[in-house]
1. Name the one structure among 1, 2 that mean count of other Cβ atoms within 10 Å over residues 191-198 of 22.9 was derived from.
2. Identify the structure, out of 1, 2, from whose coordinates distance in nm of label points 7 Å out along Cα→Cβ at positions 375 and 551 was calculated to give 2.1.
3. Here helix-only ellipticity at 222 nm (-39500 (n - 2.57) for each DSSP H run of 4 or more, over all residues; to 500) was calculated and came to -23500; which of the structures 1, 2 was it taken from?
4. Could you tell me which structure in 1, 2 was used to calculate distance in nm of label points 7 Å out along Cα→Cβ at positions 175 and 367 as 4.9?
5. Have a look at 1, 2 and say which one yields 18 for relative contact order in percent (Cα under 8 Å, 6 or more apart), as calculated.
6. Looking at structures 1, 2, which one was Cα Rg over 2.2 N^0.38 Å calculated from, given that it came out as 0.99?
7. Compute mean count of other Cβ atoms within 10 Å over residues 135-142 for each of 1, 2 and report the one that scores greatest.
8. Given a value of 23.1 for mean count of other Cβ atoms within 10 Å over residues 279-286, calculated from one of 1, 2, which structure does it belong to?
Structure 1
Amino acid sequence: MLTMIRSGFLALLLVMAAPGNVHPQPQDAATKFRHALAFEQAGDGARAALLYRELLEKEPSNIVYLDALQRVLMQLKRYDEVVDLLQRRLAAQPRDIATQSMLGNVYYKADREADARQAWSKAVAIDPGNPQTYRFVASVLVENRLLDNAADLYRRGREACKNPGLFTIELAQLLAMTMDYRGATEEYVAWLRQNPTQLSFVQNRMGAFTWAADGRKAAIDAVHAAVDDKEDSRLYELLGWLYIEGKDFSSALEAYRTLDKLSRAQGAALYGFADRTFKERAFDVAARAYQEAIAVPLTPARLPYAHYGYANALKELGAMTDTLGTPLVPALRPPNESRQRFAGPVAYYRKIIDDYPNSEFSAKSYYQIGTIQFEKFFDLDGALDSFDHAGKEIAGMDILRYDVALKRGALYLAKGDTGQAAANFRAVSNAPNALPDQLDEATFRLAQVEYFSGKFTEATERLSTLTVNLKADYANDALELQAFLEENVSSAPAALARCVTADFLAQQRKYNDAIAVLQDLPGRYPGAPLIDDVLLRMSTLFAASGRYPEAIAACERLLTEFKETSTLADRAQFQVGEVYEFGLHDASRAITAYEKLLANYPKSVMGNLARQRIRHLRGEA
């Protein structure tokens, strides 16, 4: 309705403004100008031009009328009339650089390129020693996509103004637009040398082309040439940033090593780089950077942070998920391998405890040791002792206190003590200042306790609070458990109860006991909707117990009996491949299993990983 009213009003205005409807008394200039604007906005450029011309004839010096008439005539492509307008203005003001430049613009649009270039040359000649002259003319050249000409004009302007530092940013932008990334970088380097505090500005501008490999390589070559000519700490920082952008962390470390020396940072630059690289999950390079920062040495205030960062990098190197060399099923990872991989981090954490007793670093180190003992070694008593030590040194660190409580709760679940587990989880869920992720984990873990205790209604209600935000870390786990309960609580309560018992035993790593509980369920409850879940659980438990042929047989049964109905079929097929690869070390059959996944389940989320595994097993790059 509002649009119709506006349209009607505009139409009425145009009718009133039409020559046949104009009142006999003379219109004032303001009214005529409003009518001209209305015609222009309605798309009637010819009538608007007529009114603008009348206004200009009465006030030849009015720049507003001149611009309006010029604008409309350009839209109508009546270029000769615009040329006449501009030439008359130039006759009155021959040193008007803006008008002379615009004249060249009109000539160029009228396909009179030679005249256009002559007009632009005249514009430059008006005041060749003024940098603004070149900026104005270049802007018109850029408008007409004459980018190379604009760049050449800026270079000539530098010579004419006897200032090689002029137009640096303008030239850099132009060269980037023409894909001369090395030239653009050279200009940004010159700007940075003149303005050493504007590194962030330069990075933001260069980011427009360094995201691409060719742009980044050209930029790296240009910065290398610049530092070879004259060492500059800011340029090494820029070089390090470029390498990080390309995920070449080893080369970035070399740049930061030099930066630290040039800036006399006493290891601070290396330490900052180590922290950033750690966040990028390049743990091997991060560990080297921490080591070098410690060796400089860092100032005493920073030193414990670097030691703790180095220990964390060692831990992550041990735990790093190599999707090609580590199975998704944790049970297929040999326990002795875990002890070997984490011996170094544990020893380093203990050194931190000795060097910085009763500090945040010793508390955090106890927490990390306890986590490794629990999750990697399944040393429950040792882990509990470490968490107890952390608890005594936590004073004032509530966030760490809640992390310890969550780990203790999970540990008590693994011990089979649901009461102690729930008490620790509630301590976090009731905390007013716990982080959102900590609250989500506590909520999910409490739902698990209720699940293991047979309180399915309470568990389902608690899980529903997590499924509201599907981006939360525990949302998928909550959805999976909630769906499992809703599907089976009414349809197969007896089978569900047995499955819960087996899950609780598996939580305690009592794999053979869990298998015994599940083994007869497919025969006793053949129509229960959870039988495909049971078969996949049994396969995982068999694999954990080293009973690899039985693990494969359980998956094959799922794939045979529930091929068309189970949502777990692709996971079962992938698990067959993993058991062959990591359990039986049969590369040929593993490849066949992964290929079968790709053929039968082309939309599986594990498809890309299966392709990588196949290439890895074949020895391909």
Structure 2
Amino acid sequence: MSEQAVRARAREAGLAIDWVDAMGRPQQVKTEALRRILDSLDATQDGSDVRPLITARVDARIDLPGLSTDADTPAELVLEDGSVRSVTIRGGKGATLPAIGKAGYHRLRFAGREITLAVAPARCVTLGEVGAGRRMWGVAAQVYGLRRAGDGGIGDAGAVRDLAQAAARHGADAMALSPVHSLFAADPARHGPYSPSSRLFLNPLYGDPSTVFGPERLASHAAVADEQAPLIDWAAAGAAKFAMLRRLFDDFVAHDLAAATSLAADFERFVREGGDALHDHALFEALHAERPGNWADWPAGWRQGDAAAVRYHLFLQWIAARSFAAAQTAARAAGMRIGLIGDLAIGMDPAGSHAWARQSDLLLGLSIGAPPDGFNPRGQDWGLTGFSPRALLARGFEPFLATLRAALAHAGGVRIDHIMGLMRLWLMPRGAPASEGAYLAYPLEDLLRLLALESHRHGAVVIGEDLGTVPPGFRARLRRAGIAGLDVMWFERTRLSYRKPTRWRRDAVAMTTTHDLPTVAGWWSGEDIRTRRALGLGGAGEEKERRQDRVRLWRAFTAAGTAQGAPPPVDRPAAAVDAALGYVAQSPSPLMLAPLEDLLGLEAQPNLPGTIDEHPNWRRRLVPAAKDLFDAPEVEARARIIAGHRQ
């Protein structure tokens, strides 16, 4: 195929031939790279042009793409509430339908066909609406790092409940969590929360069985693990907790299922409501325990799992789901306006449950990542797979809706990782360098409408992680959709100064830092520079630049009134942490999230990008128990600082 033909096919497939990098420089994808990506798209994408679901806005004319009729066509509209009305599909170049004034999933019937109309409000439920004009604040926590007596050495939903209740007593309205997606039960050492096996289900290690069975019954099944260790040994702690859960399951089978108790009835109801998707996930977990490794190496058509093993994994999901539901209920009962905010990872591990059970949903031959930029001149390959845009259209967006509903099932909000993925994803053939990737377009308007509709149905807010290479106009589109962005102190600056917090966005969540960036104490002390240098990741001149930036940041703190006098020494960063939290709390954002690492004044960050085993990523445990964390004098004082500025 000629170069011109390849480029024409690429455009038709939604690939961006030309793009602009993070430095504002025009770039063009090489023809050979386009060929490889197209080959993968052709092999995996559904070729159907039929759209079983069409999105629309309330009170706006509805376009019906893919439908062509010269004459007006009578139709029947069945609203979600069951009422029926007669309507007329207007013919012409593009078929249309008159506006519908009621949000919901409605059915349009005509000429022996039926189409679902997802009619959405103009915007998601916003933080401003939830806060009723109040500038709220909350905490951001790594679930595994929280402590609770009896947690088996891994933070869980019980500790989430404890911390939410403690934070609420100090005026917090939200608690943002690291991802709690299902990983790989047969291999707990695979603990990266942003590389899930499935985003439809939960990590059983985060379940709190005492929520379901009570502490007394659980006492005889306690996990044998070191709960005081500063770092989680995921292989050992995971094995110990799964052994405890297995003993509990055996007891449940012998006593509850055999006697048909109320707990057994609740379990059976959970399994029925979970349907085929839940069963397939449990089957994958059972099969993966028999044959660890990649499912691509399993015998063709192998789906015969041991029934008891499958039931065990259904049991694990039941406990996890009930645990997080209880945590959200407790958070709201304690006075939080939002409660838990879940984190939706951008993709899935291609060797995981979703990829095995629903292969046609995904672009398995392509890997999600990021193009080369100033921080990563070779680009990034995140080793994840994502949805096929054409599969989304062909299946009425069911894969996206199922994922979103799972994220909102036990939460008052969701943070969407790398939200630019709603518009485009940088994809490369698996095994190819990131520099040989290209942007693939996604149906942004459809996805935003579905987000708005599900946001209102769940009464939940939506936050988008809009950091990195952001397409022009994208943030404005999120603003119109009622999706909050993310403002992080380290990035709110010019080359020579830091932007006043009063000039930050009014529709973004404000934070001092994120899990991938230095804590305030770590940045002030230079611990992040020392850590990177020890791993061969440091850059020349970092220390000199940091000395200058400390002066600039302290000057910004002083001007904002959150600091006074001379900057503190680098080995005593507490005053800088206090000033930073107060500084960010001054932003006009409707929600400020304080990372627990900053509330505690810790120097180590949860994750160091660019490393895997070289650094203890996603392993650090916090010292105070979750229920006592706000009793620590430094945390209590910092909560008062934040609350004072948020008022």
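1. Going through each structure in turn, the value belongs to 2.
2. The correct label is 1.
3. That value comes from structure 1.
4. Matching structure: 1.
5. 2
6. So the calculation was done on 2.
7. 2
8. Source structure for this number: 2.
Every number here is computed from the coordinates shown, using simple stated rules; none is lab data. Computed from a predicted model, the values in this text were never measured in an experiment. Cβ atoms are built from the backbone, for glycine too; each structure is taken alone.
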